[in-house]
Structure I
Amino acid sequence: MRIRSRRIYTEDGLLDGWMRVEDGKIVQFGKGEIEDALDFGDLRVIPGIFDTHIHGTQGYTMWEDGVGGDVDAQLDGFLKGVASEGVTFVLPTLFSATGDGDSALDVLTRTANRVGKPQNGASVAGIHFEGPYLHRVGEKGIRPKTPVINLDFVRKAIKAGGGHLKMMGLAPELPQAYELIDLLTENGVTAAFTHTDCNSAEAFAAFDRGITVATHTCNVMTGIHHRDVGGLGAALLDDRVYCELICDGMHVSNPMLAIVLRAKPHEKIIMISDCTGYSGAPTGTYSGFLGHSDEVIVNEQGFVLEPGGRLRGSSKSVLYGIGNLVQNVGVEIEDALRMAALVPARKYGFADKKGSLKIGKDADFVVISDTYEALETYVEGRKVFDRALEGSRIFNQQLLQSLLRQK
């Protein structure tokens, strides 16, 4: 198979030419026209996005929520849904709402069983568990009860993941947090700094202990003050730490995104979506879902809010964030693509086959419009999403019918 476009974003630069794919791998590039190619004209062909932090999308979550079937059915919909947003490689992400019980272990096992197997959507790179040992909530949220770290549960989680639990987030000020960091790192699991009240001294100490990722940087962490730079300042200053970043312009304002991008080396910034199951939902008011006991509102811009206006989870894809960075923050698209694909691939050990369009790597690529919408998505040379054929049918229709309130 040959792919032709006037704008192919290879690891070595922009190419007006073609890319040849054999047995799921990129085997050759060439300049100019070529016969018998799938010609996308002036549409951009970009490397597949690697989203390392996403809880749900298109009406699907990482666990059974009473709508749309069991965990496996949710995973099927989730992987197809993220492919419709340009994601070809993903760390499905559990949240603290799943707790530290058997249900979380079941999700870990079922998700781990997908690793390395072809899917009707994005490939599963492993599992990200954001929690359950978190300590801080977002702005205007109700502070949760301080959790008690259960190391025995974490051992079970590592076993349930079968070597595919890639990351676990925690608040390092909690009792036994250092023991948890040690347990994770000893088992090859990345320890992440998340939902924390740490001051800068506590944050630097946690980084010394082995934490190497700041979860959704700026969000749900102590901010910068001129007498204590807080968790945020520590994450930006410490070169050992990779900073996840939601780039939708809402969770972190565009001027703040510009500050982060100036302060932190871009090879240590990982673009994420942090999406929930409401990503892609039509405008409307919905009853409880994803642990939300009250109404949530999807506004005309697609953001998810409580009736009082508080953000209630993320709903914009990494591809949307790329568009925001390029159009509104002044980031070059090549730079944004690296932060969305190659940087996470390097961090989690997949750069030999993922993260960029390069000879020898998997043929994971996305054809996008100039409005940053995924038109076609390919995983190892297989087309797993085609907007012209599938369009809005991706969204979980059972969820819409049961939860959307007509007003």
Structure II
Amino acid sequence: MNVFDELKARGIIAQCTNEEEIRKQLDAGPVRFYVGFDPTADSLHIGHFIPIILMSHLQRAGHVPIALFGGGTGVIGDPSGKSDMRKMLTMDDIKHNVECFKKQMSRLIDFSDGKAIAVNNADWLLDLNYIDFIKKVGVHFTISKMLAAECYKQRMERGLTFFELNYMLMQSYDFYVLNQEYGCMMELGGDDQWSNMIGGVELIRRIAAKEAEETGKPVPESTKVNAFTCSLLLTSEGKKMGKTEKGALWLDPEKTSPYDFYQYWRNVDDADVIKCMKMLTFLHLDYIDELSKCEGPEINKVKEILAFEVTKLIHGEEEAVKAQATARALFTTGGDIENMPSTELSADDFTDGKITVQDVLVKCKLCPSKGEAKRLIQQGGVLVDDEKVTDMFASLTEENFSKGYVVIKKGKKVFHKAVLNK
């Protein structure tokens, strides 16, 4: 099975410009392809993971990934899927975020010895002469076609700025520059990027056709570019995966602990386990097909395999082992809770030597507000040191922290350690 067919079998590929041509290009030899990442935060999140694992699959098959960091486009921000304009970042913010991205990606992408290339579009976008840019690029785009793109239609009612309208032109120009300077033949990205990616493919082909017409020379093979998108990570109900009560599922262990990361995948719905395993791991498809036959309680073992494999890819095997051991220990008495997610409390958090359970839940970010904490307690969903909390106004004293901490259980699957730092 060639790499394109394997990606299709794993359910990773969503749309492509020309499947037959893409397959031939990938079969013919090393292909340079790129995926863009706008550094709008100091960590990648699980939404970036599908494009990264796609890059890794192709690199393992002998192709060369180009990781394009949007030091230029990141200043604007992609309007796709956004109801409001993004907050503008400083160049120092962007530089810091790019370094964080590259470090996280290095777990799955080998950047040594030219096996992968990292570039920053600030190198060519920030010094552009706007008149020259519009003459070269803008003439190949029509406003009517741009506004028909899904990424812009969603913003029309709230107001789409001309500033953001330039994003498609800039992303398309990125592909053009990478094609000319690095011999890049393909753009890959999330399915929500389809309109922008088509823009890049058409720009390269139109410029090449225009130059061929003016010179009388044939269109170069090097400009016969393509694009394909990877599927978004959705539940069986069509909802985006990767959102937790604490926010996004980050790849940075300081933002989402390896344990919380593991637990997210350990707790996915039964209907989503095999799909996630195909898309998010490198386990052989035949092995996954065997696991798909599991039913009833056996599915929990499959979930453990999924959680371990994904956590290992992001955080390394040692952290995956710790997370799995902690998760298992929490469901048995006397288990080791050393690696359980924890929050420190100080004497300042106590009033007259007491702190309400509601305050502890909010402090530990197990509930977003006291109102939500109150409802959770009323529903019987909170245990402190294995004792169900029945009084919504219950408080803990320093005596409850005699061993230095209390263990809070939220629902059936969420455990957290509140540590008193005296």
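Among candidates I, II, the computation of Rg and Dmax of the Cα atoms in Å that gave 24.9, 87 used structure II. Taking distance in nm of label points 7 Å out along Cα→Cβ at positions 190 and 310 as the measure, the highest value among I, II is held by I. Could you figure out which one of I, II the value -13000 for helix-only ellipticity at 222 nm (-39500 (n - 2.57) for each DSSP H run of 4 or more, over all residues; to 500) was computed from? Structure of origin is II. Out of I, II, which one gives 0.85 for FRET efficiency 1/(1 + (r/R0)^6) of positions 118 and 222 (r between Cβ atoms, R0 = 30 Å, to 0.05) as computed from the coordinates? Computing FRET efficiency 1/(1 + (r/R0)^6) of positions 118 and 222 (r between Cβ atoms, R0 = 30 Å, to 0.05) on every structure in I, II gives 0.85 only for II. Consider the structures I, II: one of them gives 0.00 for FRET efficiency 1/(1 + (r/R0)^6) of positions 62 and 382 (r between Cβ atoms, R0 = 25 Å, to 0.05) as calculated from the coordinates. Say which. Label of the source structure: II. Across the set I, II, relative contact order in percent (Cα under 8 Å, 6 or more apart) reaches its highest value in structure I.
Please state which of the structures I, II yields 4.1 when distance in nm of label points 7 Å out along Cα→Cβ at positions 110 and 270 is computed from it. Of the options listed, only II reproduces it. Between structures I, II, the greatest calculated value of distance in nm of label points 7 Å out along Cα→Cβ at positions 46 and 214 is seen in II.
No value in this document is a laboratory result; all are computed from the given coordinates. This is a predicted model, so every value here is computed, not measured. Cβ atoms are built from the backbone, for glycine too; each structure is taken alone.
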